[in-house]
Structure I
Amino acid sequence: MKIVADLHTHTIMSVHAYCTALEMIAEAERIGLYAFAITDHGATMQDFPHHYYFMNLHAIPRVFNGVRVIKGVEANISDFEGNLDVPEEALRNLDFCIASMHMPTLHGEPDVEKCTNAYLKIAENENINMIAHSGSPYYKYDYEKVIKEFAKAGKLIEINNSSIKHKADFVPNCIEIAKLCKKHKCRISVDTDAHFITQLGRADEALRMLSDIDFPESLIVNASVENLNAYLKENNIPIT
């Protein structure tokens, strides 16, 4: 199994990433990715892009050097009511919107009930496509309750390769999340969270974990061009 698209990546506009959009596109072309999404962070992280940056992503062609470029954002969940740090106008202007919990931008002391409530609010948000790296033990939530709602809403749960590769305390949670996605037929995306070109499209650790639990490829939106195009069409995301 491999991924044909990487739906969670960062450019130098995320400050702590190190490649331009053009360098990421060139690498995607070199390794044969069908598509990838540029999903730089929302504005509440220090020195991160103003929302005008996201409003102007239409300047990048949808297909460049044979690679489909999906314009997106990784919005920060800013409170336990599921509010985000990217204006709704900007979210509506983008193709693919991720919501994530990050320590510098989510205020208040987390617990399972609060995090569950935040993710349930995200499930109701028509502008959001996916939650990312939700296996954090610090932001633990009621996995079954949230995954069931995401499945009903047609939203994606990300299996984040960086979490599995670099964060041992995330791994048991990622396995549990994946098993529940399989149980409730909630679609997932396997992504790298790439901050440099050598990470782009390389999700071996996550794919190995999914293989170990016999996770069906039919539930992985970026496991094939057919799966991806079906998801994009379903969500009115242009591919050309």
Structure II
Amino acid sequence: MNSARRVPAVLVMVGLSAALLYANFFLDWVLRDFSGMGEIVSELEAPGEPNASLLRVTDVVCAVLVVSLLPWVRRGLRAGPWRELCIVAVVLFALGATVAAVVATPCGPGQVCDTARDRLQTSVHDGSSIVSDTALYVSVAAAWITTRSTGPRWFRRVAWWNFWLGGVAASVLFEYFNVTQDPAWAVGASQRVHILFISAWIVTLALFAAWDESRRAVPGTQGLGKSPARTSD
């Protein structure tokens, strides 16, 4: 495989690996003998949970892999403030996810966290998770805006649908079920749908980076970061 094909393939593999690691609740589900799908994902990473260390490590590795894609993603996006916002937002997503993994929620499923230290740790973890998720969908919106008139049509469409379905609809459903707890299993289910949309966006970024790298390998073409190009499929 020559370098023109090898780099796009590596980018896709990195994106797929990061996406799978972000959806690490599947790994926990298998290791728990196919149970625990109704629990809040962060509670599965609490100290004392059987797979907590593994899940927290995979969160950090995922963040590193996502950041490693950004030089190629940035080069493919059209130059401008929306491109920079997209990249910075993805970095914040990775940083927030890393902090949330390092400062895990202190109590697992069914446990009560009522000490001052537990409450502080919970606040840091939850705040980092909120920053991470919000930043991710800021990057989705910025990517959509910067590719409205240039870039691959499929990328813009995925960004639009991911923002509204994963960023808005799934988040609203999660908060609703988190408050009502009716039915109890819906909290974990809606959260996992939200996570899968984030994983899908990670793959989308990798595919976009690979697409642009492949374009650059063709004589006479340039990436959007250097020269505006017509919208293409």
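Comparing FRET efficiency 1/(1 + (r/R0)^6) of positions 49 and 145 (r between Cβ atoms, R0 = 30 Å, to 0.05) across structures I, II, the highest value is found for I.
Rank structures I, II by mean count of other Cβ atoms within 10 Å over residues 153-160 and report only the one at the top, that is, the highest. For this comparison of mean count of other Cβ atoms within 10 Å over residues 153-160, the top structure is I.
Work out FRET efficiency 1/(1 + (r/R0)^6) of positions 177 and 217 (r between Cβ atoms, R0 = 25 Å, to 0.05) for each of structures I, II, then name the structure with the largest result. Going through I, II one by one, FRET efficiency 1/(1 + (r/R0)^6) of positions 177 and 217 (r between Cβ atoms, R0 = 25 Å, to 0.05) is largest in I. If you line up I, II by Rg/Rh (Cα atoms, Kirkwood Rh), for residues 81-128 alone, the top spot, with the largest value, goes to II. Looking at structures I, II, which one was Cα extents along the principal axes in Å calculated from, given that it came out as 44, 38, 32? So the calculation was done on I.
Work out the source of 22 here, i.e. which of I, II gives that when relative contact order in percent (Cα under 8 Å, 6 or more apart) is computed. Working through the options, I get structure I. Can you tell which of I, II yields -10000 when helix-only ellipticity at 222 nm (-39500 (n - 2.57) for each DSSP H run of 4 or more, over all residues; to 500) is derived from it? Matching structure: I.
FYI, it's all coordinate maths here, none of it is from the lab. Nothing here was measured: the structure is a model prediction, and the numbers come from that model. Cβ atoms are built from the backbone, for glycine too; each structure is taken alone.
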